[in-house]
Structure I
Amino acid sequence: MILTEDQLQDLLDKSLAAPPVGVEWAVTLEGSIAEGFGNPSSDIDFLLVARCAEEPPTMPSLLFVDGRRVEIRTRSVRQLADQFRAVEQAAARPGRLSEDLLNRCQRLLHSHPLRGHALVEEVKALLPVERFRRITADWWAHRARQSLRQAMALLCLGESDEAVDWARAGLLQTVKSWAAGLGETYLEPKWLPLQLDRTGRTDVRDRYWELEALTPASGDADAAREHLDACLAFAADLGLTGAPRRPERLTVERVAGVTTWQAGARVHVIRGRRDVFALGDDAGAVWRSLVLGRPLPRVLATAAATGVADPGPLLAAFLRYGLVRLAWKGGGTVTPSLPLAAPPGPVTPPPATAQPLLSVHGAAVRGPRAVDLVPLPADRFAAAAMALVWSNVVVENAVEDLTGALRRGQWRVAALTARRAVHAALRGLFSAHGVHPLPLDPDLVRRLDLLPAATRPIGARAGELLRRAVDPAAHGDSLLAELRAFIAQTRAAAGADSFPLSFDSADTWRATLQLGYDWLRIGTHLDAELPIEEARDLLAGHGTQPRPALPRHQAP
């Protein structure tokens, strides 16, 4: 060790001002210094072991003694026994074994007793060192397989640079597994050079550093493939099983809680009933081509048959975001992970910044290959989209009513109906930008400061129309033309410029119902708030009449 016994005892005396009273206790040195590694900057890690009934605090005490940082952790004998028992129970499924738990046990088993040697040795005997070596070697081997399988998948998908990184990770994990079998169970990889030196196997050490130093040029798929093949061969030489160079054993599988919804031509994928991903045209075509359960190379070939160029990176994005998963035949889901890093799991990208967020035909995207996270929870996304569609239905209804009122000279009816059209158009604008719940109608014009500055002219025009009087002196045709121009301006800003003239004919009503039905399916699935309850009955039946029309001669 880099510190003598006397130095360690002196540091302990200065750190442990008040040892436990009335209980049997011991102190042991853990960590890199106890392992024979460390340097002048390394922490001093003391573990105080107490035979006591109560549970000691889990938070360490942090001290600075003689220029060194000292950490003192306290654990009861029962807590330590529970840790060892948990490791044994999880040993059969190394993928479920917590890195933190394994690390705590490793540090204790390789610790250096300073006080109460008999108690320390009693606790260590709860898990024989040889057994722990096998558990740790299996734990590293499991991770090595996952990383190397991930590298195979990424190389297949054309992500050669990322494949090289995972091949290098699998290489390190393979060597850590091999070294653990020889007693080098310390988890943190930074001391691997010293661990390899201590094994005495210069052939393994030199071959590892030779492969680790290889850096294929960025984008060089052939060099990446050669690097992966070399890593796989070396891993097999070290006894790693379950990672042959057979990408056809990788299959693309469904992820629980991921559902697909289409509105118009836009494909939306909802993850866990919370996150909404909007796919561009190319990404949507690749997503729609997926037949889950098939081997990855076959899935890639089917995606390429859609005509989308280079579909591999899109499939890689679906995997990265947890929209699909990879499995190894006979080996379960591929879940690569790294020690002392972020836990494995799906990535959540930054929310997309497109404005407006929604149109009646789906969420906005940045381009044809986009896999964009909508910056709204799924239920608010669906509620806002349904409100966008319904507000435009109300606009069409109001325009129809206004036209009839003007023809009959019903000026006050026309004034109220025109205001209803303006408010409904504004509700659609707010909904397109993801505002939900909406401001009340009288407040809509004043709340346009919630929206981008480009909408300010719409607010000014809306104010003029809301203040406009309707009487014989104000020509009805002029009012109708101005209102239609305002509606067109608002719809263009809200992505609803192609909204059908709902009440113009049976065909336009059918098109309106189709738009509403697409969004209602999503909203019903998510229990999202409907704009009005009648919309559920109207749209759930896809516009089907509850009773057939009467024969012409019986019509009232």
Structure II
Amino acid sequence: MLEAMPVRLVVLEAWNISRFLSVTNKRREIAGASELITYLDRRWVGEALARLHPGFTLEWRIETHPIELLETGAGSAKVLVQDAESARALVTDVTLAALRLAPGLEVTGVVGEPFDWGTPSALHGALREAQRALEPVRTSLPGPDARFLRLPMVDECASTGLPAASLSRLHPGEREPRSAESLAKWRAYGREDEGDGLGRLAALAGTEPWALKSVVQHLAEKADWVGVVYADGNGLGDVFGRLDACVTDPGNRCYADTLRSFSAAVQDAARAAFAEAVESLREQGAGLGQGAEGPVPVLPLILGGDDLVAICEGAWALPFTAAYLSAFERHTAGSPQIADALTRREKGPGLSACAGVAIVKAHFPFAVAHTLAYDLMTKEAKKVKDRVPGVPCSALSFHVLYDSSDADLARIRLRQTVAGPETVCLTAQPYVVSDLGSEPAWVEGRRWSDLLHRVGAVAARGEEGERLLPVSQLHDLREALFLGREVADGRLGNLRARYSRQGLEDLLGGRDSLFWRSSEEEPWTTGLLDAMDAERFLSAGVFDVHGVSR
């Protein structure tokens, strides 16, 4: 046993994942970037450990072996090492691999101070100190763009705008200037069906490489609108920050095993939730080409830990996201490794997640859409943690970007707020996906089912296919929203006599007004604008012929 010997913790992490994904707008290179990001936890660390310590396996434990792979996933890795020289060699090996094979991806590693393996809770303290040490190390190094200098004068990459490294024939009959970063992503994706990245992403999507290739081509060349989805688990930072309260024994071995099993269970739950969400779209008829038998137009880019970044055809982005969030809750609640650990903190039984969905034109810059989706998740959907405290609560927030000149969330929501004697918010977001049972007043009108019900009322059609609520009347109501609550409700009153039995009462949800508020301190809110924006992006598969949600 190694009870009285010092141990060091090595933490490796890819920092600029968002920039690495979004520096190009080409779907193939974005998919290739997704593959290269996973190399840190899937290849480079394991290969480095095998070179430094021949015979290494995942079953090695630090009590009996010189190293132990503690955790990998989501572009990061944590390794226990006995001696400082091996720890530094590991960081050198992995970061050099990143420089050679994934130019532009910033990978940073730190070697923690030695701690006594026999001291209870020492590993928890080492993890906390290593995470603190990563930030100053990263900021002290020049960024990856410093490697791509423009003197002497060089041609510009046709894809990324970075300095070109060579003229490359990536398409038949064409030679284009390409940067080293672009070429690395292209190789990771594969020219046809042979790329590792295409195979891995196809496995995540539950299909074959050739089928996922058709999805990439469809999203790049045929789709009119696409949804960029960014989802993240709620409260994971707090769980890992206080994981010492989730273990059954204060010893470091129990802590290490709990960390490993909990992290693996979260990743398994996210993958299972993704597969379930894709299958739900297939059942609704989202398959390309051959109907339900064709590939579903969803491209997973990041699916590691509790993080999900995906591109989806616009018509299916919202149903996919809602299905993923619901499935993530179920799978985490059904995992003994997760439920048992959370129960010791009097939390759970499972985890929740929040998501942002930016629905944009297919050729809109991916970097901007990715940022908008992230802001929708962090600045809006995550509000539910404060609004619905104490229980797991999943929610999503979305925006359909018709005005491509301004994708700033703060300005978008400012335009959807009517100031005056009383503040009126023209969006009811975020929408709660969880079935909470006993709900606080704030949730009223903000359930996912409420949005579906309102969209069903807006989209309702008669037996001959005519709209029950004419488009002209709906747009008059929409314009009135921006003139204030009294004006909008006045126009509503003019319509009630004629359209109350044609879906208008369903749109109101039993109220006498388009607006509601949960308390006198809250602004007035309406869900009409959300419903009208979401109508064309909640696929026909969600509703029956009369516009009623299934």
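No lab work stands behind these numbers, since they all come straight from the coordinates. None of these values were measured; they are calculated from a predicted model. Cβ atoms are built from the backbone, for glycine too; each structure is taken alone.
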Query raised in the report: Once mean count of other Cβ atoms within 10 Å over residues 90-97 is calculated for every structure in I, II, which label goes with the largest value?
Result: II
Report summary line: Note: FRET efficiency 1/(1 + (r/R0)^6) of positions 426 and 498 (r between Cβ atoms, R0 = 25 Å, to 0.05) at 0.55, derived from one of structures I, II, originates from structure II
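Of the structures labelled I, II, one was used to calculate helix-only ellipticity at 222 nm (-39500 (n - 2.57) for each DSSP H run of 4 or more, over all residues; to 500), giving -16000. Name it. If you can, show how the numbers build up before the last one.
Details: I: -16000; II: -13000.
Going through each structure in turn, the value belongs to I.
One of I, II was used to compute semi-axes √(5λ) of the Cα gyration tensor in Å, and the answer was 44, 30, 21. Which one was it?
Working: I: 66, 30, 20; II: 44, 30, 21.
Going label by label, the one that fits is II.
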Report summary line: Matching 1.0 (distance in nm of label points 7 Å out along Cα→Cβ at positions 402 and 458, computed) against labels I, II points to structure II
